[in-house]
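K.L.:
Take a look at the structures below.
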Structure I
């Protein structure tokens, strides 16, 4: 309702943009904040702020070690391999809506707008 009232004919691009931005925010939060924090790659500074993550920190630890660190002190079936599968499903569940919205937004741009009856 809000998109129809606020954006009028741009309502679909607004929904697509919102979906894309929230998906990218989710990916950022997970991969640059949550996973590095819970694997010990980053921590709090003396002033309470989180330290910045650098890609070299991911490279130094390695892909497998990230999931090994995440599986420490977890329920036995929650092995690093299970966490990798869950991570892949998470990536797919986040990227597929972004890709779908990009596809639909580009498709709607290429098709002429039909006149809507009043």
Structure II
């Protein structure tokens, strides 16, 4: 209610809280290709809202690394890996609001040959 342009009272009829944005979908076809001390990790992007990627790499010899990549990247190259080190890779899509999708896992099936 107003009188002479001054608000005298205000009534709240309802409150609305917008739902959070949807989490991005899961990446697919995570692959680990190993050649000697180097590895290339690739994946397919889901349709939808992925604004980037979080790629976590764990080696059987204890090496662990985390890489944050933009949405335009679909591969990661690693160099200087230890001989015989088997890799487990987790690729997680992230949205522009920071929400994360479900992780997709890729495992290096065979240990590379030692030279």
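K.L.:
Can you say which of I, II returns 5.5 when distance in nm of label points 7 Å out along Cα→Cβ at positions 15 and 79 is computed?
P.N.:
II
K.L.:
Quick one: helix-only ellipticity at 222 nm (-39500 (n - 2.57) for each DSSP H run of 4 or more, over all residues; to 500) came out at -20000 when computed from one of I, II, so which one is it?
P.N.:
Going label by label, the one that fits is I.
K.L.:
Can you tell which of I, II yields 13.4 when mean count of other Cβ atoms within 10 Å over residues 23-30 is derived from it?
P.N.:
The correct label is I.
K.L.:
Which one of I, II has Cα extents along the principal axes in Å, as calculated from the coordinates, equal to 61, 37, 25?
P.N.:
Traced to structure I.
No value in this document is a laboratory result; all are computed from the given coordinates. Model, not experiment: these values are computed from the prediction. Cβ atoms are built from the backbone, for glycine too; each structure is taken alone.
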